[in-house]
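Take a look at the structures listed below.
Please treat every number below as a calculation from the coordinates, not as lab data. Keep in mind it's a predicted model, so treat the numbers as computed, not measured. Cβ atoms are built from the backbone, for glycine too; each structure is taken alone.
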Structure I
Amino acid sequence: MTILTLFFYSFAGGNARPVLEEHVDLIEVNHHYDKHGWLVMDQVIFYQWCPLQSRYRVRDWRPLKSLTQVPVKDFRTGKYSTIWKDGRNYRRITAKQYRETWTAYDPELIDSMKAPKQYRQTLTKPRK
């Protein structure tokens with residue numbers, strides 16, 4: 001029993017970091033293509049609803065590096081969630097809505113032209 005306990009604590013020791021959890025109103029997986037139809041980038045965009053402008057505003061985005069970042073629906077809660085390693089931490093974002101889009105423009109860049117990025121309520125920065 002003590003060997004098993006020691007084995008467990010060797011992996012769950014002091015380096016364990018908490019999961020950063022946040023909720024947004026919409027998660028979008030966007031596939032951005034150029035004018036020739038070539039894939040420019042895949043990205044995950046996180047939106048918050050703005051009642052003053054009656055539209056979704058970009059909070060933050062991340063490049064889609066792995067299919068494990070694609071949101072999955074939890075049918076118990078009715079929410080979508082995405083989990084990935086963000087630096088030395090894990091991050092979990094949930095939303096009630098999810099969409100996947102294929103565009104010839106970058107939605108995050110278009111949003112930043114309507115309102116400067118410095119006014120965004122970005123995702124929490126992980127502690128170092």
Structure II
Amino acid sequence: MQDPLLKKHKKDIDNFLEEQSFDFKNYDDFIEYIQLRGMINSNIKAINRIIFTKANLRKIYQEYNNPIKKFCKEQNLTYRELGNFLGFGEEAISKSARTQKISLQLETALNLFKENIELKEQIKALKILIK
């Protein structure tokens with residue numbers, strides 16, 4: 001069942017994404033991300049919900065396209081925590097997120113960390129199935 005807020009704002013979201021020349025193959029991923037962030041998620045308390053405006057949609061879209069910001073939001077990590085996991089300083093992570101200039105080493109470390117998390121989740125699911 002589709003969230004009523006998504007239903008209400010779907011046309012606005014689609015129009016915005018068309019303006020951005022968005023690759024609609026990633027549509028479900030983007031919708032999931034803005035629901036995670038609380039823009040169109042009825043289950044999130046009103047006080048924590050991001051008000052649906054074009055400006056807020058633009059901000060979340062930029063965040064969605066920034067791998068460091070997106071990953072930190074999805075995993076509920078600070079830049080310091082991410083840096084500790086990856087072996088980088090907080091300032092290096094912060095600067096890369098701000099400028100969107102991500103070194104090959106940081107990008108590789110981030111991708112390996114993502115893969116590690118996904119594999120751990122798969123192992124956890126398999127252990128549950130085996131029991």
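One of I, II was used to compute helix-only ellipticity at 222 nm (-39500 (n - 2.57) for each DSSP H run of 4 or more, over all residues; to 500), and the result was -4000. Which label is that?
Only one of I, II returns -4000 for helix-only ellipticity at 222 nm (-39500 (n - 2.57) for each DSSP H run of 4 or more, over all residues; to 500), namely I.
If Rg/Rh (Cα atoms, Kirkwood Rh) is computed to be 1.01, which of I, II is the source?
Structure of origin is II.
Can you say which of I, II returns 0.65 when FRET efficiency 1/(1 + (r/R0)^6) of positions 89 and 105 (r between Cβ atoms, R0 = 35 Å, to 0.05) is computed?
It must be structure I, since only it matches.
With relative contact order in percent (Cα under 8 Å, 6 or more apart) as the yardstick, tell me which of I, II scores highest.
If we compare relative contact order in percent (Cα under 8 Å, 6 or more apart) over I, II, the biggest value is for I.
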